[in-house]
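Structures follow.
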Structure I
Amino acid sequence: MSVDRNAFVAGTADIAEDASIHDGAKVWHLAQVREGAEIGPRSIVGRGAYIGTGVSIGADSKIQNYALVYEPAAIEDGVFIGPAAVLTNDTYPRAIAPDGSQKAADDWEAVGVTLKRGASVGARAVCVAPVTIGSWAMVAAGSVVTRDVPDFALVAGVPARRIGWVGQAGHKLELDGDVWVCPVTGDRYVEADGQLETGEQHGV
């Protein structure tokens, strides 16, 4: 196990020998970090959370209590994964093959969930692989995500659908004429072809 300076690992956490815990990261009580996984600088893995084999978590992310992050998920910087959220990895889950034999790891090909910079997944939400959650997007608690989520999108429901846009502060944007505005920061965004882009990209 590689643990950088100023990192903290609870004595009851289960950390694989070849996992890497980077500077300032914290891994709490009963969390499990599997082989080859990497916890980025200042990131936090909460109580009872599971980080799968080879999963890479970027800097300044928060994986809350009992979240399940199955390989080959990819987590960029500043990502929030809420309590008991699940990132799946099997499109066609079965315990046994058609002939009745128990399936082994070699009998299926894992597919992952990708969370882009600043994205948030609410408590008990499920992201069904393979999907990508865009930068600064927000998945509402209890949602089931079955398709890609655009940058800045706010999605909710089963299956999850876009119900609005959010800014980097996480608050729902308000429409002012043709421009979306963050009520907290005043940042401005422009919607085009079902995507949201910063106002700077459009000179507004």
Structure II
Amino acid sequence: MVKDVFSHVRTWVFDLDNTLYPPRMRLFDQIEVRMTRFVMEALGVERAEADSLRKHYWATYGTTLAGLMREHDVDPGPYLTSVHDIDFGGLDPDPVLADRIRALPGRRIVYTNGTAPYAEQVLAHRGLSGLFDAVYGVEHAGFLPKPERAAFEAVFAADGTDTALAAMFEDDVRNLAAPHAMGMRTVLVTPEPNPAPHVHHHTDDLTGFLATVI
């Protein structure tokens, strides 16, 4: 049973975007538009080149911000403020998901490549405020992004997470490699499964999956 392999878990770590809300809500689409616009303005390039650079940054460094910082010494503060200035109206509360998260034994945290203030707004619009013991953003890892192991190590050290007693829920398969290597139970939350060896479980319904582990 699924419940048995999660019986040891005492820290439940959730990614935010496209994990604690479904991709159909299209929130991250707004962020992607703003990221492209920021690259265009910061580097003085056209949209097509900005999109190409963003793909390069994502593949090479994990996030657009990491690429801008590494290759162009961009200040992360204005970037993060700009890309997260979006409309949250497309998010709906999910009281069933809230109940499932509330029922998880032990510590519950959010860890996102966005910022903690942005995460708090998402949680509020999803009806998930107050359910988590801590919310960590990219700023808590010195702006080092997932999937870099050092980013996870920084956040888990700050939180006091025993990774041997933890589980990670993520929509980006790359971001489960380090947690797996650190001894965590891993769950990929996407419409399509991925056979990567560092993925223990897959679900396209986080709310339903959590019902199997409680």
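Here, each number is a calculation from the coordinates, and none is a lab measurement. Predicted model, so just to flag it, every value in this text is computed and none were measured. Cβ atoms are built from the backbone, for glycine too; each structure is taken alone.
Suppose you compute mean count of other Cβ atoms within 10 Å over residues 48-55 for every structure in I, II: which one lands on 21.6?
I
Using FRET efficiency 1/(1 + (r/R0)^6) of positions 16 and 64 (r between Cβ atoms, R0 = 25 Å, to 0.05) for the comparison, can you identify which of I, II gives the largest number?
Comparing I, II by FRET efficiency 1/(1 + (r/R0)^6) of positions 16 and 64 (r between Cβ atoms, R0 = 25 Å, to 0.05), the maximum is at II.
Identify the structure, out of I, II, from whose coordinates helix-only ellipticity at 222 nm (-39500 (n - 2.57) for each DSSP H run of 4 or more, over all residues; to 500) was calculated to give -13000.
Values: I: 0; II: -13000.
It must be structure II, since only it matches.
Have a look at I, II and say which one yields 58, 49, 24 for Cα extents along the principal axes in Å, as calculated.
Derived from I, not from the others.
With relative contact order in percent (Cα under 8 Å, 6 or more apart) computed per structure, which member of I, II shows the largest figure? All intermediate terms of the calculation are to be shown ahead of the outcome.
Values: I: 10; II: 25.
Sorting by relative contact order in percent (Cα under 8 Å, 6 or more apart) in descending order puts II first.
When Kirkwood radius over Cα pairs in Å, for residues 40-127 alone is calculated for each of the structures I, II, which structure yields the highest value?
Numbers: I: 13.5; II: 15.4.
Sorting by Kirkwood radius over Cα pairs in Å, for residues 40-127 alone in descending order puts II first.
Once distance in nm of label points 7 Å out along Cα→Cβ at positions 8 and 160 is calculated for every structure in I, II, which label goes with the largest value? Before the final figure, lay out the partial values.
Numbers: I: 2.9; II: 2.2.
Largest calculated value belongs to I.
Please state which of the structures I, II yields 3.9 when distance in nm of label points 7 Å out along Cα→Cβ at positions 56 and 176 is computed from it.
I
Comparing distance in nm of label points 7 Å out along Cα→Cβ at positions 24 and 72 across I, II, which structure shows the greatest value? Don't skip to the end; give the middle numbers.
Values: I: 3.0; II: 3.6.
Max of distance in nm of label points 7 Å out along Cα→Cβ at positions 24 and 72: II.
Among I, II, considering only distance in nm of label points 7 Å out along Cα→Cβ at positions 104 and 136, which has the greatest calculated value?
The maximum falls on structure I.
Quick check on the output: 4.0 is distance in nm of label points 7 Å out along Cα→Cβ at positions 32 and 152, derived from one of I, II. Which one produced it? Could you put the intermediate results ahead of the total?
Details: I: 4.0; II: 2.5.
Label of the originating structure: I.
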